[in-house]
Structure P
Amino acid sequence: MLEKNSETNMVRVVGLVSSEKEYSHEMYGEKFYSFYLEVPRLSESVDVLPVTISERLLIDIDIDPGKYVIIEGQLRSYNRYVESTNKLVLTVFAREIYLPKEEELEENLKRPNEIYLDGYICKKPVYRVTPFGREIADLLVAVNRAYNKSDYLPCIAWGRNARFCEKLLVGDHIKIWGRVQSRDYQKKLPSGDVETRTAYEVSITKLEYLEYDNNRIDVIDKEG
């Protein structure tokens with residue numbers, strides 16, 4: 001699991017490139033591209049995650065579909081104007097990319113999806129119980145980054161983590177460990193049609209809560 005250090009947002013994913021790269025945008029003369037990565041779960045299903053990468057990381061590496069890659073970076077958010085509303089869009093922003101050697105791949109796939117966040121609750125958590133009795137809490141966490149910017153990242157907690165998160169207040173300081181997951185859901189359109197869309201969020205496996213005075217730390221681990 002990613003260690004705590006001065007970074008507030010760290011992601012490491014290992015997976016199979018599942019799409020051709022497409023031009024995304026340009027900033028200060030640097031071009032960025034996007035593609036999708038299939039990251040396996042222990043349950044044998046996969047999370048299909050969007051990745052954004054600089055052209056400068058692709059000079060000596062090919063990311064053709066069907067290749068396994070290791071990506072280290074951050075989970076970032078930005079607003080996109082869609083259907084007359086602002087939509088929060090998430091992407092794995094690559095800082096480093098590697099092609100694992102064949103003999104290293106199996107070992108890397110044992111822990112293919114890890115994220116560590118150090119941020120603040122920016123919306124009151126929503127706690128609920130599913131019809132099957134599973135406890136869930138939805139959180140929105142603000143994580144600061146350079147140049148006075150912040151990423152607003154949806155997170156989901158389970159079980160006793162969810163019960164704990166129900167009590168969190170806007171402004172509370174927390175640290176999170178988990179994985180980035182994709183989830184399909186049904187959206188009913190104004191026309192009455194139903195469209196399948198994909199949401200991205202952080203599934204929490206460990207949570208650390210720090211009070212403002214930092215005199216007390218509670219560590220909540222994944223429920224067995």
Structure Q
Amino acid sequence: MDKQHKLEEILGDIFSDKLIENLATYGRIQKFEEGTQIISRGDVVKDIPIVLSGTAKVVRTDEKGEEHILFYLNEKEACTATFSICSDSKKSEIDFVLETDAELLMYPVRLMDQLTKEFPSWRYYVCRNYNNRMKEFLNTMDTIAFMKMDQRIMKYLEKASEALQTKMINITHQEIANDLSTSRVVVSRLLKQLEKEGKINLYRNRIKLLD
């Protein structure tokens with residue numbers, strides 16, 4: 001299957017034919033393994049990644065070196081943080097890491113202004129991505145402000161399950177603690193409580209969500 005036909009199959013319902021032709025001409029499709037860090041904080045970004053298959057996560061590292069997941073990205077989604085990098089010519093303030101094996105469309109930053117000027121379907125796509133991320137940001141703020149830690153952990157696991165499309169999540173207690181800015185001891189205690197309540201099953205470095 002050639003590149004343009006593949007992009008038509010995946011993105012044809014959201015992008016115009018002319019836009020897909022442009023993406024196929026100037027972009028490149030690449031496959032990456034789980035755990036690959038596509039963008040690191042401080043990088044000068046040369047390509048904007050659009051997820052064609054798989055799942056990515058966008059991570060922010062604080063001054064103490066602790067990582068916090070901002071949101072997940074699935075098929076047809078791109079990171080709004082990289083859009084702002086393009087328009088402001090700044091270095092990346094986020095890490096873009098693959099949560100699973102994935103296939104990405106890498107499109108040159110230098111041509112982004114052309115997409116915005118020439119293709120209405122691209123402008124709509126960017127606005128929709130910003131809107132979705134803003135909703136996630138507000139949900140995160142509500143979670144931090146109003147939920148108890150056990151509820152936050154369940155919300156975190158449910159969000160990861162939805163993004164990865166599996167009830168079995170490969171994750172350690174320490175990773176959860178890092179993402180929720182709490183201690184591993186607290187996470188472990190609350191996970192055991194959630195298991196007793198019949199909401200999850202705990203395994204070594206894995207957690208299964210129960211219906």
Structure R
Amino acid sequence: MTKKLFAQAMGKFLMGVLGVGLLIFLPAGTLRFYEGWLLMGVLFVPMFLAGLLLMAKDPDRLRRRLDAREREMTQKRVILLSGLMFLASFLLAGLSFRFGFLRFPRWVSVLGAVLFLLGYGLYALVLKENAYLARTIRVEQGQKLVDTGLYGVVRHPMYAATLLLFLSMPLILGSILSLLVMLAYPILIARRIENEEQVLLRDLPGYGAYRNKVRWRLVPFIW
């Protein structure tokens with residue numbers, strides 16, 4: 001662990017807490033937004049603990065997760081559109097709480113929190129399985145193909161985990177409008193996967209045979 005890595009990780013974490021908090025509570029017009037605090041808790045507490053664990057046990061893997069400098073133009077467009085989607089989703093969630101329109105019942109928020117934590121667990125399994133997992137699309141020198149564990153079920157289990165994570169967020173926030181906006185995510189992630197597979201076929205030895213072996217990209221028996 002280095003002081004620079006620690007400072008970088010803590011800086012990004014605190015910026016995330018501040019950014020999400022402002023996007024949720026400012027449009028809500030109050031801090032007495034129970035569903036907003038629930039999301040902040042299930043999102044950032046496990047993230048903080050996982051970051052500490054990676055910093056102590058596997059700083060290289062943490063460094064990969066912090067690197068968000070995307071090189072592929074298609075991926076840059078997907079990231080931009082995803083950012084706009086999250087912005088709209090959080091703003092609408094706060095506004096729907098503030099004005100009391102198109103709200104889910106409270107039990108849906110609890111269900112959403114359970115689904116979100118399940119998604120985090122799935123994400124942790126993927127992170128443990130694949131030491132080369134990164135936020136950007138690239139193939140490192142000497143990188144080996146991973147086809148075990150969840151990678152033997154679907155080719156992109158990390159994105160399967162994010163599908164569960166992101167679609168459960170508007171449920172936690174209790175906003176029907178927020179959920180409708182977030183339904184754009186499967187479309188965006190499908191485009192990201194298509195471009196990523198082009199890169200992997202080009203740069204990762206054995207990926208073509210792996211793609212023929214593991215049929216499903218994201219969700220078994222669906223796609």
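Only the coordinates and a few stated rules stand behind these numbers; no lab work does. Computed from a predicted structure; not experimentally measured. Cβ atoms are built from the backbone, for glycine too; each structure is taken alone.
Thinking of P, Q, R, which structure, once helix-only ellipticity at 222 nm (-39500 (n - 2.57) for each DSSP H run of 4 or more, over all residues; to 500) is computed, gives back -24000? Please report the intermediate quantities before stating the final value.
Numbers: P: -1500; Q: -14500; R: -24000.
Of the structures listed, the value fits R.
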Across P, Q, R, distance in nm of label points 7 Å out along Cα→Cβ at positions 119 and 159 reaches its greatest value in structure Q
Given that P(r) over Cα pairs in 10 Å bins from 0, in percent, for residues 55-110 alone, derived from a single structure, equals 18, 27, 24, 26, 6, which label among P, Q, R identifies that structure? R
When relative contact order in percent (Cα under 8 Å, 6 or more apart) is computed for each of P, Q, R, the largest belongs to: R
